[in-house]
Structure I
Amino acid sequence: MTMKITVDRVSQVLASIQELAGKQVLVGIPATKASRDNEDKSPLNNAQIGYIMENGSPIANIPARPSLIPGVEDQMESITAHLEKAAKAAMSGNAEKVDDELNATGLIAQAGVRNRITNGDFAPLAKSTLAARRKRGRTGVKPLIDTSQLRNAMTYVIRKKD
């Protein structure tokens with residue numbers, strides 16, 4: 001049996017695989033989304049608030065209310081499926097499809113985090129926090145959602161690995 005190569009796409013496939021291997025999808029609050037519309041004059045930015053909410057702050061008596069990692073974990077099955085599609089696209093030399101699948105991965109992870117912020121079962125807010133909200137004219141009692149700035153700052157980026 002003889003084999004005839006009609007199209008040599010090896011270099012295209014290798015380039016596509018190398019490009020995929022050199023990228024990462026990051027979910028969270030990038031520096032470009034960290035600043036806040038500071039109606040409450042908070043000295044903290046969204047990234048700092050997100051870190052405190054994710055890990056808690058014993059010194060400030062703030063319990064951990066994790067949403068980033070659990071939100072991504074909630075979507076892991078779908079994320080994995082898109083990453084597999086990205087790998088298959090790379091193996092066929094389709095760099096455009098690789099980018100499409102990485103973007104789909106980021107959007108799904110971002111939606112998972114935002115959904116966790118909106119619907120998560122978190123430790124209730126302290127009475128003092130609720131009183132401070134009422135003083136500012138806010139009536140919501142849900143943790144992590146006051147102005148929605150933290151939730152809206154949650155996004156994804158695709159960047160080259162360091």
Structure II
Amino acid sequence: MPQTLEPLLRGHKFFAGLDRADLALLVQCASNAVFPADSFLFREGDQAQTFYLIRDGKVALEITAPGRGALVVQTLGEGDVAGFSWLIEPHRWEFDGRAIDRVRAVRIDGACLRRKCEDDPRLGYELMRRFAGLTAERLQATRLQLLDVYGHAHDR
């Protein structure tokens with residue numbers, strides 16, 4: 001008998017406190033994903049139709065700086081969520097997400113989940129609240145990275 005992804009979603013800190021009915025809706029949009037080291041989960045500018053719950057491995061969120069190459073904004077690991085661009089139009093990735101080592105994740109289909117949120121505004125609000133917090137964390141990480149990159153310019 002095939003196992004459901006419900007226990008993985010229920011055990012993930014991002015979905016802590018979500019009721020069973022909501023988790024059952026999320027499971028309908030979920031699948032397993034594996035990425036080898038140095039492969040991309042997503043690329044900046046591409047269509048964003050998914051997000052990932054990292055089960056194990058590390059993902060570097062990167063931006064490309066002209067003349068400097070890829071800059072790591074944040075490194076994600078077990079228990080983290082990679083991706084929120086699926087939620088906000090125009091649904092394009094703002095970062096590259098590169099597997100540093102082998103990554104196992106739960107892939108959530110964003111288009112599927114958006115439809116469920118449209119049908120259930122309460123669920124939509126709850127997820128929007130959670131993803132707003134995630135967005136604020138990423139913004140803070142980007143700010144700190146910029147301070148690190150540009151804050152020492154006078155030392156050169």
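Taken together, the values in this text are just the output of simple stated rules run on the coordinates, not laboratory data. What you see is a predicted model; the values in this text were computed from it and never measured. Cβ atoms are built from the backbone, for glycine too; each structure is taken alone.
Given structures I, II, which gives the highest value for mean count of other Cβ atoms within 10 Å over residues 61-68?
Structure I gives the largest value of mean count of other Cβ atoms within 10 Å over residues 61-68 among I, II.
One of I, II was used to compute relative contact order in percent (Cα under 8 Å, 6 or more apart), and the answer was 34. Which one was it?
So the calculation was done on I.
Matching task: -0.71, -0.78, -1.00 is the computed value of log10 I(q)/I(0) by the Debye sum over Cα atoms at q = 0.13, 0.14, 0.17 Å⁻¹. Pick the structure from I, II.
I
A value of -11000 was derived for helix-only ellipticity at 222 nm (-39500 (n - 2.57) for each DSSP H run of 4 or more, over all residues; to 500); which structure in I, II was it taken from?
The structure behind it is II.
Which structure, out of I, II, was Rg/Rh (Cα atoms, Kirkwood Rh), for residues 45-124 alone calculated from, if the result is 1.16?
The read-out was computed on structure I.
Ranked on FRET efficiency 1/(1 + (r/R0)^6) of positions 29 and 69 (r between Cβ atoms, R0 = 35 Å, to 0.05), which label among I, II comes first with the largest value?
The structure with the largest value is I.
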